[in-house]
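Laboratory data are not the source of any read-out in this text; all were calculated from the coordinates shown. Not measured: the values here are computed from a predicted model.
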Structure P
Amino acid sequence: MPPKQKVSTHEPVSQLRRVKIVECDEPLVNYHDLCQELLLDDPVWDYTRETLLRQSVAERLCAAALALPKGYRLLVLEGWRPVHIQRRMWLGAYRRWKEKHPDWSETALKRLTNRFTAPLDERVPPPHTTGGAIDLRLADAKGRPLDMRSPFDSLDKRMFPFDAKGISEIARKHRMILKEAMESAGITNYPSEYWHWSFGDQGWAYRGGHDYALYGQIQPANYKPKKGEDTDEPLTWVADDTW
């Protein structure tokens, strides 16, 4: 990355393309098997989720879980994501934004969708397809999701940024607890989405000023898509209103 480059909280693809990837060939591992402290969150899209991350990311995530204050746990939504699911998720996200903003132009809708759901790009692999990114939130000791967005609803993009203005004191407190634990393990936040964290991918390299990313797109050996899931049909949003 060129020195003194101004870092954007939106991490635009045009700037991420300047971050080279030096693939380290680190394997994917099952993070849930590695660390029983981690909890699995309910799905937000209708498809089969994998519980995989690059080994270093999984180990760091476990360290973050153990660094939380007593009474808090990590609720992991997803790590590694197959390319065909990424493609269908983009289509599903586009459809959701179009339903919310029916009068917007296609250009505006695609721009908004790209901001929050990475399109497929060979030079900038979507973070989850590298195995270096994690979506998660904070839970209490019994695994119940904690408030991280009030008073906003789940589709209000004003509350998406980590330092969003107008969120409640309790939501901000929970975000800071999550931040302290994750950063203590070396995992950093994509500032435009409070739930999205990564290590080793281009976003991590960009926001941290690293010379290069460690992870490119990856797929487990002998991986086969689940039956009926490798299609061009948009995914369906199935989450309750806690997200």
Structure Q
Amino acid sequence: MQLQVTLDTPRLDQCIEMLEQVHAYVDIAEVGNPLIIDVGLSLVEGLRAEFPQMGICADAKIVNSGHYIASHCFERGATMVTVMGLAPDQTIEGAVASAELFGGKIMADLTGIADIATRARELEELGVTYLCGHTGYEDRQLASNPFSDAKPGIARAIRSVFGYDNPLRELDIIRSSTRGRALPAIVGRINEDNIDEVVEHSPELIIVGRAIVGSVAPAHAAADLREHFAR
């Protein structure tokens, strides 16, 4: 089980300062999609120079031009790049081919997919490394507990047909629907209050943002979360 921290500032010096505090407790640093929109891939390149041994995820959320975009991310120092699981198969294949060329990994974000079981199997066959259950930003604003509150409206109704309404159930579906080549990951408002519940579902990768980077003591927060992994 690995811990990935999502950085939230476009300033390289502040990202470096944060990782200097928490790097002993995290395996992968994520340059989130908003930061890539803000400053491009310069953060990825800068962090690779400062932390040559750390995994770095470029949260590119690729939906087309898979090989082209993923290759740019890997060339700038990423070790993992994200694609949207609902992207066309050809896009996924291109990103995976790029990962194989550069020795990197591809994570497929399952946001917006109604039939998780079917698409998870397809994505595994396409060669992605991680399948990520994701409580998106908008859902986080609507739910007091991202692991229990039903999602509103049509999205909730569609998800109920397939028997799940939160990312922890998505983890279970990933496990039961795939052959173990694609590993389950989870992201979305994970913190000290729910980390034990998350760990019980045995994701390979737990992605945490505000609970670490928004803490007054980031190293302490990361260490506390990491301690739960061994329980």
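For helix-only ellipticity at 222 nm (-39500 (n - 2.57) for each DSSP H run of 4 or more, over all residues; to 500), the calculated result is -13500, so let me know which of P, Q that is. Of the structures listed, the value fits Q. Work out the source of 68 here, i.e. which of P, Q gives that when percent of Cα pairs over 17 Å apart, for residues 7-118 alone is computed. Only structure P yields this read-out. I have 47, 40, 31 for Cα extents along the principal axes in Å, calculated from one of the structures P, Q. Which structure is it? Working through the options, I get structure Q.
Using relative contact order in percent (Cα under 8 Å, 6 or more apart) for the comparison, can you identify which of P, Q gives the largest number? Please list the in-between numbers first.
Numbers: P: 31; Q: 19.
Largest value of relative contact order in percent (Cα under 8 Å, 6 or more apart): P.
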